[in-house]
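For reference, the structures are reproduced in the following blocks.
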Structure I
């Protein structure tokens with residue numbers, strides 16, 4: 001695979017018809033191929049507008065002014081969706097964003113029909129995404145107080161989707177104690193495994209790869225909601241929302257778990273949700289606190305917005321991807337074909353020898369060069385995306401389609417790809433688990449708290465705090481997590497997030513998984529490395545040993 005800096009010369013995008021365009025049609029592939037001017041996070045972004053008096057009103061006035069311009073002719077799309085029970089309203093003049101938005105999420109009608117639950121009448125999060133706003137840069141803004149996301153002059157769906165998920169996540173954590181995770185999930189033998197990982201370490205590859213095993217169901221590709229539940233003495237499951245104490249104190253959202261730990265015998269009324277989202281009220285004394293807190297994962301998306309480069313490891317997925325609407329699929333230059341010759345030849349063979357008849361039939365009339373061109377275009381640019389309906393990839397009994405059907409999580413894998421380490425798999429104690437998430441270092445050395453670059457938070461304040469305690473940890477030889485717990489002026493967003501990660505560690509076995517099996521001299525290629533890594537994951541989910549440490553030199557003993 002080409003190094004990222006060489007990829008720039010390995011593919012191109014068609015120029016826009018006019019310089020002011022923020023989206024335009026690319027060379028045809030799939031149902032459609034929209035090229036967006038901005039293909040990653042906007043250079044201008046601000047998640048701290050609440051600290052600037054009048055800034056939100058100023059931005060809203062710009063929106064009103066643009067929509068009311070005399071003589072302006074443009075179609076405006078307004079559409080409500082439900083994201084894990086939260087009603088989100090989007091207003092945009094981008095056909096591309098409107099199309100992806102409607103495909104990605106459950107409409108109000110779909111949610112109520114599938115889950116059997118009513119939805120809020122008014123939106124709890126609002127999104128504005130307008131192109132052609134004169135005098136404004138390509139920019140993104142967020143107000144936590146108003147639960148509002150605003151985008152100007154960009155129609156890259158990836159950032160819009162992620163910021164909306166971040167905004168919804170803040171509501172869910174604070175109000176309901178529900179944990180939003182940038183991760184993927186698969187169920188195997190009724191046990192769920194959650195992958196949390198930075199880009200480029202194998203999150204999607206590990207999800208789809210595990211589906212080769214019997215007894216698996218595909219859950220989530222990119223974003224997962226986790227509810228932590230107590231068991232009552234009568235066997236019911238309850239996820240806390242609010243505790244009302246005899247002293248008329250109200251404990252809400254993510255604060256509930258610590259309060260219950262510290263007041264196990266204190267009286268109080270616990271308001272919560274059952275696993276299928278029904279309200280439930282219990283006394284604190286009704287809980288069986290001898291049983292551990294359990295974690296349950298819920299899917300977020302109706303249709304998955306995923307990277308097209310999945311075809312590099314799973315070439316047969318090209319068939320399903322080609323049935324979708326696509327974003328930012330480039331044209332490939334000869335350099336890319338030359339540098340990826342072996343991969344393209346092997347993937348062509350996989351397509352030609354595919355055991356699934358309709359996939360093989362789809363490609364059989366196409367020349368070898370045409371198939372290689374298609375595959376190359378799909379994985380040349382890492383941020384090319386598809387809006388993939390997972391029901392077109394797996395059989396119905398192999399997937400979760402009801403957003404209120406949970407899977408019980410038993411394992412959490414923090415993925416990394418560090419070829420300087422021989423580690424393959426290791427059980428993580430709480431302090432190491434939390435340290436990994438606090439630092440959140442990607443393969444390129446970039447820092448992402450919880451491996452999530454799109455959290456709806458004041459990133460600078462968070463990083464300043466983390467850098468401070470990291471420096472103190474190195475100078476004093478103290479645990480980073482201990483310093484975090486005792487730190488002063490901890491940003492609320494970190495308190496919120498890492499209290500929920502603490503409960504995750506109590507609920508699941510957490511692992512460090514290093515996806516570097518290509519270092520093993522017995523592994524001939526990347527595909528074999530992926531297949532063998534899947535065996536490591538499957539074995540970890542089955543074992544009852546909770547103190548594992550395996551390296552390149554001995555991991556085969558574990559999977560034997």
Structure II
């Protein structure tokens with residue numbers, strides 16, 4: 001794929017029908033002879049001259065077929081490693097590839113940022129989410145690709161041991177001096193004697209407090225967003241939350257109640273690379289500056305949906321999930337016969353050596369402990385591809401566009417593609433600006449993840465207005481079958497249905513009218529909702 005001028009071609013989504021949402025207000029149809037009550041005779045298009053004509057009802061959600069992961073878009077070194085690991089682990093290829101990409105993100109994010117256009121730049125760290133059940137072997141996949149990261153942590157901790165011992169000794173000496181001066185000040189104050197000289201000594205001591213050595217800690221699992229922010233601010237400014245049990249994140253205490261919006265905003269800020277102030281009541285407040293974060297999670301669909309229920313519209317409304325590269329691969333469980341581990345892993349060895357090389361480069365940290373990454377740019381050809389990619393995505397975000405239902409995710413896609421392009425470019429040893437080849441490869445992967453987001457959010461995680469429409473649709477189906485009717489008064493639906501708020505009910509009605517599942521009719525001042533007769537079959541679809 002050389003150019004990204006057509007969204008359907010670049011996304012390989014031709015023939016897939018997106019959800020058609022209404023963009024105009026419903027205009028009630030004058031039908032003076034239509035019954036308005038919920039117990040009226042059904043419209044049957046036969047014999048009753050007032051019965052409305054019905055088109056075929058459209059589904060509430062678009063059924064989007066899964067596309068194969070574009071493994072050929074990965075550079076040779078990464079692709080060979082993914083294939084080598086997958087042959088043994090027998091996990092979905094998307095899961096293996098995403099684990100590899102997360103390792104790239106964590107090993108490179110401290111060293112580089114990327115600029116895609118004037119005044120548009122970002123970190124290169126990625127957020128990824130694999131939606132899969134337990135037992136899909138994500139922990140095993142992560143284990144292969146994070147080995148070099150763990151070895152780096154271990155080596156850095158070992159190297160730091162003598163410095164930590166020196167620091168502990170220096171701190172003990174400093175605390176003894178400080179306590180001694182404070183005791184003398186306290187004693188002289190009791191005796192009402194001057195303490196000016198000792199006060200000056202105490203000020204000097206406060207300025208000479210030993211600083212704890214910064215020892216790289218880059219891998220985290222079970223950690224709250226606030227504690228993660230503290231580690232990035234006070235310990236090491238680059239880190240990654242890599243977890244095969246993302247229920248720890250989405251189901252944690254920090255993601256419930258009043259704290260959920262605050263913590264989602266914190267994670268958003270860390271993805272953006274912005275400054276983050278943490279105000280504490282019972283301990284010292286702090287500010288995160290110049291930190292970089294990778295997040296790579298596996299989460300069960302049920303856990304994620306429970307999180308949606310708990311957080312309301314915040315997960316989508318705050319843009320939190322829009323930042324993730326989502327994968328929802330088909331399970332391989334039941335098709336994984338025992339395989340002996342190979343004696344040698346040549347491709348993985350090459351991969352891990354490169355990760356180690358990247359990690360061992362000097363990390364650009366200023367005197368305040370903030371990262372100062374080198375800014376990468378795009379070559380003119382890569383910039384041209386990025387503009388085409390951006391504009392192709394943008395053209396599908398409006399009402400009726402293929403990406404309208406995932407416009408929050410799609411709006412971040414060009415950013416994520418640029419981040420991934422930078423990672424591929426650096427990992428492959430590219431010099432200078434990010435190449436067009438790297439962006440072309442990254443854009444194909446980013447589009448695949450966007451297609452996965454459409455599948456997941458289209459089939460399971462509906463936006464608020466569509467969720468209301470689905471609830472109304474279900475209630476209407478159940479009511480009309482039970483009462484042997486095709487219609488119900490709007491007022492009755494509001495009083496006895498699942499949506500009591502009038503404005504929300506009108507939006508839900510608009511959605512269902514646009515999908516030809518219902519019609520809204522008016523008899524004087526009375527509004528009634530007519531159900532498409534084709535939906536009266538068991539199952540709710542024609």
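Every read-out reported here was derived from the displayed coordinates using simple, explicitly stated rules and does not represent laboratory data. Every value quoted in this text rests on a predicted model; they were computed, and no experiment measured them. Cβ atoms are built from the backbone, for glycine too; each structure is taken alone.
Given a computed value of -15000 for helix-only ellipticity at 222 nm (-39500 (n - 2.57) for each DSSP H run of 4 or more, over all residues; to 500), which structure among I, II does it belong to? The read-out comes from structure II.
Kindly point out which one of I, II the value 0.05 was derived from, the read-out being FRET efficiency 1/(1 + (r/R0)^6) of positions 318 and 478 (r between Cβ atoms, R0 = 30 Å, to 0.05).
Details: I: 0.05; II: 0.35.
Traced to structure I.
I, II: which one has mean count of other Cβ atoms within 10 Å over residues 390-397, as calculated, at 18.2?
Working: I: 13.0; II: 18.2.
Source structure for this number: II.
With relative contact order in percent (Cα under 8 Å, 6 or more apart) coming out at 28, pick the structure among I, II it was computed from.
Working: I: 17; II: 28.
Only structure II yields this read-out.
Of structures I, II, the largest value of volume of the Cα convex hull per residue in Å³ belongs to II. Each of I, II could give Rg and Dmax of the Cα atoms in Å, for residues 294-469 alone, but the derived value 20.0, 61 comes from I.
One of I, II was used to calculate mean count of other Cβ atoms within 10 Å over residues 110-117, giving 15.1; which? Display every interim value, and only then the final one.
Working: I: 15.1; II: 21.5.
Considering all the candidates, the number was obtained from I.
Given a value of 7.9 for distance in nm of label points 7 Å out along Cα→Cβ at positions 190 and 334, calculated from one of I, II, which structure does it belong to?
Values: I: 6.0; II: 7.9.
Answer by label: II.
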